[in-house]
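These notes open a run of structures that come right after.
Readers should treat all values here as calculations from the given coordinates under stated rules, not as data from a laboratory. Here the structure is a predicted model, which means the values were calculated and not measured. Cβ atoms are built from the backbone, for glycine too; each structure is taken alone.
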Structure 1
Amino acid sequence: MIERMAEVVNADPAIQRWGRHMHETFLVEVGEDQYLVTVRAGRIESVEKGPHVMRSWRFAIRAGKECWGRFWEKLPAPGWHDLFALLRRRDAVFEGDQRVLFAYLLYLKLALAAPRRIAP
């Protein structure tokens with residue numbers, strides 16, 4: 001699902017507006033798979049699948065494959081619907097420069113939830 005996140009986010013001007021000042025690269029870990037997501041002015045420039053050795057990123061959001069699978073369902077169940085719900089369940093971990101993560105939190109929530117629109 002995360003591989004198609006750029007296409008969904010870049011087609012939605014409302015999401016892009018929330019990240020219009022964001023120029024960062026961050027890591028999303030889905031189980032054993034790592035993805036570097038590069039954002040420029042709210043548009044996702046790239047989603048690169050790893051493994052990434054010695055690559056730079058500002059913050060990371062890590063969770064298991066099953067956890068992301070439930071998060072990306074078209075209508076996720078309570079407890080699987082939000083990044084903070086995953087964090088509270090201890091299914092997700094935030095690492096790195098969390099000031100940047102929180103500065104663009106709404107953009108990140110919308111962008112990471114965007115793949116739900118194309119969920120089966």
Structure 2
Amino acid sequence: MQFAEMDQQVTLFEQMEDRGGPVVLINRFNVRPDETDQLLLAWAADAAVLQRQPGHISTQLHRGIGGICVFLNYAAWESTEHFKRAFNNPELRDQLGHYPSSAVASPHLFGKVAVAGICVG
């Protein structure tokens with residue numbers, strides 16, 4: 001699997017040095033149509049590893065509608081530090097080799113933003 005930064009200014013590894021929380025991982029996957037089943041199997045195995053890690057709250061996978069091969073993973077974590085420990089887990093690293101060769105992942109961490117009258121931070 002290849003990685004492509006979602007933001008050209010701040011890398012995922014730089015984000016993992018932040019000590020904030022809670023955080024949400026948004027990970028966009030692009031894959032060739034003939035490799036979607038392999039992506040789903042690899043993602044399920046990797047999500048199973050992550051769900052067992054301390055600080056994991058929840059995760060959900062979405063697929064673009066209309067037959068496109070863009071997937072979006074949304075995973076909530078108690079803190080950046082929890083996510084970093086899970087991301088560096090050797091069991092997860094082993095799972096990454098099961099993704100299809102065409103898969104491109106773009107992971108990035110986010111925190112809630114308060115907007116008056118709309119949403120809380």
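Ranked by distance in nm of label points 7 Å out along Cα→Cβ at positions 45 and 77, which of 1, 2 sits at the highest value?
1
With distance in nm of label points 7 Å out along Cα→Cβ at positions 61 and 101 derived from the coordinates and found to be 1.0, which of 1, 2 does the value describe?
Values: 1: 1.0; 2: 2.1.
Traced to structure 1.
Quick check: 45 is what I get for relative contact order in percent (Cα under 8 Å, 6 or more apart), calculated from one of 1, 2. Which structure matches?
2
Match the computed value 2.7 of distance in nm of label points 7 Å out along Cα→Cβ at positions 5 and 85 to one of the structures 1, 2, and report its label.
2
Given 14, 49, 35, 2 as the derived value for P(r) over Cα pairs in 10 Å bins from 0, in percent, which of the supplied structures 1, 2 does it correspond to?
1
With distance in nm of label points 7 Å out along Cα→Cβ at positions 13 and 37 computed per structure, which member of 1, 2 shows the largest figure?
Top value of distance in nm of label points 7 Å out along Cα→Cβ at positions 13 and 37, among 1, 2, belongs to structure 2.
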